Structure I
C-alpha cells in the first residue's frame, strides 16, 4: 500500500481533530460521504475512541449510528468504552453498551478501568458485580 501524501495526512488529522473537539455534524458528514467510521490513527485510536475519550456523547452516538465498531481497541488495548468510563461519561457508556460494546474487552477494559479508578457509578452502569457485605473467602 502506498504511503499517503501530505494532503491526505493533513485531511486525516483534521478528521481526528473533529472527533477530539466533538464537531459531530462535520464529522458525520464526512463519514456519510465515505470516510470509514473506523478510521484509525498511528496509535490505533479510532474516531470513536477519541470522541469517547474527549467526552463527546453526541459524536459517539453519531459514529455508532454510522457503523463504528464499539469494540475496536487501540494499540494499548483501550476501547471507546474504557475511554468513556475513564471520563465518567454515563451517556457515552450507555450508548456504547447499547451498541454491543463489551465492558470486559481489552487489555485495559472498561470494567478494569472503573475498578482501578474507583468509579462506582461507572461500575454500576457497566453491570459490575457488587461485593457482598460481610462476604468471606470460603
Structure II
C-alpha cells in the first residue's frame, strides 16, 4: 500500500499532507512554493510509494466551484501528465482554512505562529486528507 498525498493548492504556495503507508493517519508534510510544486512531488514520488493524490476542491456555499478552481484545473492537467500512473481525486475543502486557524488557536499557538500562512496551508492539507480518509473508510 502506498501513501496518499493531499494538496491544498494555492496561487503562491501549496500545503502538502501525507498518510502513513497503511493509510490510517493524515499528517502535515510541508508547504512549498507552488512554482516548485511539481519538482517537489517528483522528488517525493522518487523516494516514497504514492498510491494517489487528493487535491482540495474549493466550492461556494451553493456547491458551485469557487474562483480559485480556475487556477487548479490547469495544475490538475500538469499533475496528470507528470504522473500518469497515479490517480488524482478531489476532496471538498470548504472551511479548511478556518478550521486550520481554529485548531491552531485550540492548540495554544502564539499569535505570531498563527499568522504563518504556510502553516495554515499545511494544516488545511491535513484536514483535506483526513476528510478524504473519513469519506473512504
>> Comparing I, II, where is Cα Rg over 2.2 N^0.38 Å highest?
In response: I
> To which of I, II does the computed value 0.6 (distance in nm of label points 7 Å out along Cα→Cβ at positions 60 and 92) belong?
Replying inline: I
> Comparing distance in nm of label points 7 Å out along Cα→Cβ at positions 52 and 68 across structures I, II, which is largest?
Replying inline: II
> Among the shown structures I, II, from which was the value 2.2 of distance in nm of label points 7 Å out along Cα→Cβ at positions 12 and 108 calculated?
Replying inline: I
> Can you say which of I, II returns 18 when relative contact order in percent (Cα under 8 Å, 6 or more apart) is computed?
Replying inline: I
> 32, 26, 20 is what came out when Cα extents along the principal axes in Å, for residues 4-83 alone was calculated for one structure; which of I, II is it?
Replying inline: I
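Computed from the coordinates by the stated procedures, all read-outs in this text should not be read as laboratory data. Because the structure is a prediction, the values reported are computed rather than measured. Cβ atoms are built from the backbone, for glycine too; each structure is taken alone.
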